[in-house]
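Next up: some structures, all given as C-alpha cells.
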Structure I
C-alpha cells in the first residue's frame, strides 16, 4: 500500500478529472505523504478521500472497517433522531407547499401545453426541412420558428407569472418552516459528522501506512 500519493495514483484509482485538478492545485505534482494533516488539507480543499479506499488490501480494509463501522453507527445514533425531528416539521410544510403548487402547475400546464404543442407542430415541420438542407435552411427555420416562439412566449409568460404569484409566497412559507428546522438538524449533525470524519480519515491514513505482511 502506498504511504505517498501523487496525481498519477488518482488516475490509476479512477478519480474524476475535477478531483485530479483539485489534488494538483492543492498539493502540486510531486509525491505527497499520506498523513492526517494532509488528509485534513485535502478535505478542506473539497478533495474526496474515498477513492483511496480502492488502494486498501482486504486485510487493511477489514481493519479500516473495524474502526469506521462503529463510528458511523455512533453518528447514526445521534443523527437519525435529529433527522426524524426535522422530517416531522418539514414534511407537513412540504405537503402544504405541494398542494398549493400542484394546483397552480396544473393551471399553468392547461394554458401552456396547447400553446407548446402548437409551437412544436410548427417547428418540427420547419426543423425537418432545415435538416434536409442544413446551413442555408437555418435562416428559413428562424423565419418560421421565431414568430412561433414569440407567440408561445406570449401565452407562457403571463401563465408563468400567475403560477409564480401563487407559488412564490407558498415557497417562502415553506422555507420559513424548513430552514429553522434544518438549522436545528445541522446543529446536532454537523459536529457528529465532523467527529466521524476525523475517525474515518485517521483510520484510512493508518491503513494506508500499514505495511503488508
Structure II
C-alpha cells in the first residue's frame, strides 16, 4: 500500500501551487498506513493544526511547542530538522531586532526562558556584524541580505527555500517508507502556506514578533 500511495502522490514544486490539500493527504495516509507506524506523523499533524489556527499565544510559546515536538519525535533526522527550524526562527528574531534597533536587553529577556547554543551566540555577539554566526549556518548571509530589503514576500520566499533545503538534507535513502510521507507532509505544508501568503499578513507577522520581544 505504501508503494502505491507514494507513487500516486503529485510532485511538489516551489513554483506551483500543490494540487493536493493537506486534508486529502492526511486522509490518504490514514487509509493506507497502519496507525502503529504513525506516531511521528500524528505529532506533525497536531503541530501544524495549532500553527494554522494561530493557537500559539506568543512566539516564546511557539518555540516551546517546537522543542516539545522535537523531544517527542522518534525519527532522529526529524529531530535534527526541527532543531534547525528553531535555529532559523531564533536567527530571524535576531536579524529583525538589529534592523529595528531593539536593545540587547530585550533580546536577552526574550530568550531567557530557554538559552541554547544559537541564542547564546546571538546575545553574546549581538553587536557584531554577523552576530557571531555568519559561518555557523549555510543560509545566514542569504537571510541577512533579504532582511535588509524589508520586503515581506521576499523574506518569506527565502525562509521557505531554506526550510526546503533543510528538508532535502534529511530525505531517506529508501523511497518507499513512512519517513518519505513525513517529509512530503512537511514540504506540502510549506508550499501550501507559501501560496496563501500575502504582504499584509507578512508585515503583521513581523509586528507580532516585535511585540513579543518589546512588551
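Just so it is clear, none of the values below were taken in a lab; they were calculated from the coordinates. Keep in mind that this is a model prediction, so the values were computed, not measured. Cβ atoms are built from the backbone, for glycine too; each structure is taken alone.
Among candidates I, II, the computation of helix-only ellipticity at 222 nm (-39500 (n - 2.57) for each DSSP H run of 4 or more, over all residues; to 500) that gave -30500 used structure I. Consider the structures I, II: one of them gives 55, 32, 32 for Cα extents along the principal axes in Å as calculated from the coordinates. Say which. Value 55, 32, 32 for Cα extents along the principal axes in Å corresponds to II out of I, II.
1.00 is what came out when FRET efficiency 1/(1 + (r/R0)^6) of positions 94 and 126 (r between Cβ atoms, R0 = 30 Å, to 0.05) was calculated for one structure; which of I, II is it? Only one of I, II returns 1.00 for FRET efficiency 1/(1 + (r/R0)^6) of positions 94 and 126 (r between Cβ atoms, R0 = 30 Å, to 0.05), namely II. Looking at structures I, II, which one was relative contact order in percent (Cα under 8 Å, 6 or more apart) calculated from, given that it came out as 28? That value comes from structure II.
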